Each structure stands twice: as structure tokens, then as C-alpha cells.
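Bear in mind these aren't lab numbers, they're just calculated from the coordinates by the rules spelled out. Owing to the predicted nature of the structure, the values given are computational and were not obtained by experimental measurement. Cβ atoms are built from the backbone, for glycine too; each structure is taken alone.
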Structure I
Amino acid sequence: MKLTKKEIALRRKVLPYGAYIGPDGTETLFDRSYAPIIARDANGNNLQRAHGWITHTKQIWFYDDSCSPHHSSAANTAAYQRCLEALNAFIKGESLKPYVYSEN
């Protein structure tokens with residue numbers, strides 16, 4: 001599917017690219033620019049807007065550039081769906097494990 005520049009910019013900002021996992025288990029979703037989007041505590045509660053530097057011990061990603069949900073010529077629909085489902089699970093306080101594409 002071919003995307004417009006506007007749609008690409010929106011997806012890069014809104015869709016989570018991955019999550020920072022803090023030393024206390026706090027999870028913070030970040031966008032494609034690694035800017036924090038939203039955070040929750042280790043129990044999946046206390047949802048709040050995130051900003052600034054996020055101290056973390058681990059990172060997970062929902063896609064990489066080989067399967068980008070916002071590539072201009074061929075957006076990967078599976079990655080797009082995975083990002084939407086990860087965001088939904090995050091908001092509901094559910095595990096992100098089913099949506100992890102890679103981690104370190």
C-alpha cells in the first residue's frame with residue numbers, strides 16, 4: 001500500500017516503535033524517533049504521558065526497517081497491525097510480549 005507523506009509522518013509519531021523497560025519494570029512506549037509516548041508502571045497501571053530521558057535496562061521493538069508499517073512504497077500491514085495491537089494492549093494493561101519483534 002502506498003502512503004502519503006502526511007500518513008507516513010502521522011504513523012511515525014503515533015504508532016509505537018518499541019518500549020523502554022525500566023529497572024523497576026516500568027514500561028514506556030516510544031515512537032520511531034525514540035521519543036517517549038506513554039508510560040505505565042510494572043503492573044500495567046498508572047498510565048501517563050511520558051517525556052524526557054527514560055532510564056531503562058532493556059528495549060523491545062515491534063518492527064524494524066525491513067518491515068516498516070510506514071514505508072512509502074510498501075507499508076507492511078502485519079507490522080502496522082502489530083503496532084496497533086501493542087498500543088491497545090498497553091493501554092489495557094496487558095503484556096507486550098506477543099507483539100515483540102526484537103529486543104536487547
Structure II
Amino acid sequence: MSQPTKGEFEKLRESVATIVKSLDVARDRLSSLKERFEKGETDSEKLRDQISDLRTQLQVLHANFEDFKRRGEESERRRWTVYGVMLAAALTFIANLVLLLLRK
């Protein structure tokens with residue numbers, strides 16, 4: 001087996017330097033990806049919180065709408081009750097007038 005020459009050592013040193021540079025670039029890219037991933041997780045968590053808040057607001061709005069509908073139906077029922085009472089009073093008044101005219 002022969003001894004490596006100075007030129008072979010130089011090529012080996014250049015190869016090692018190239019590999020080290022490649023590793024540094026890969027490390028930087030990995031660090032960048034890690035930062036992006038962590039930012040993505042943070043953004044995802046914020047979105048989950050916003051969606052949860054929106055769901056809560058939607059439930060409150062739905063409950064308020066149901067209450068509004070219920071009050072509207074109750075108001076409508078009362079209105080028809082008042083109309084019925086007014087109609088009965090008007091019919092009673094007219095009947096009394098007719099009876100009064102028939103007595104004379």
C-alpha cells in the first residue's frame with residue numbers, strides 16, 4: 001500500500017471543506033425550517049383560538065336570535081288577543097245598539 005501524496009491530502013481537505021460548508025448550509029436551512037414550523041404552530045394555535053371565539057359568538061347570536069323569534073311570536077299572540085278583545089267589544093257595542101233600537 002502506498003503513502004498518500006500531498007495532492008491527495010489537499011483534495012481530501014477540499015472535499016472535507018466542501019462537506020463542512022454543505023453541512024453548514026443544511027444546518028441553516030434546518031434552523032430556518034424549524035423557525036417556520038414553530039411560527040406555523042403559533043399561527044395555527046391563534047387560528048384555533050379565533051375559531052373557538054367565533055363558535056362562541058355564533059352560539060350567542062343563535063341564542064339571541066331564538067329569543068328574538070320567541071318574543072316576536074309572543075308579541076304576535078298578544079296582538080291577536082287584543083284584536084279579538086277589540087272585535088268582541090265592537091260586536092257587543094253594535095249588539096247593544098241594535099237591542100236599544102229594537103226596544104223603541
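For this structure, a couple of remarks:
- Top of I, II by FRET efficiency 1/(1 + (r/R0)^6) of positions 38 and 94 (r between Cβ atoms, R0 = 25 Å, to 0.05), largest first: I
- Structures I, II, by mean count of other Cβ atoms within 10 Å over residues 30-37: label with the highest value: I
- Which entry (I, II) yields the derived value 1.1 for distance in nm of label points 7 Å out along Cα→Cβ at positions 22 and 54: I
- Source structure (of I, II) for Cα Rg over 2.2 N^0.38 Å, computed value 1.03: I
- In this comparison of I, II, the computed figure 0.00 for FRET efficiency 1/(1 + (r/R0)^6) of positions 46 and 86 (r between Cβ atoms, R0 = 25 Å, to 0.05) is attributed to II.
- Entry that produces -8000 once helix-only ellipticity at 222 nm (-39500 (n - 2.57) for each DSSP H run of 4 or more, over all residues; to 500) is calculated, selected from I, II: I
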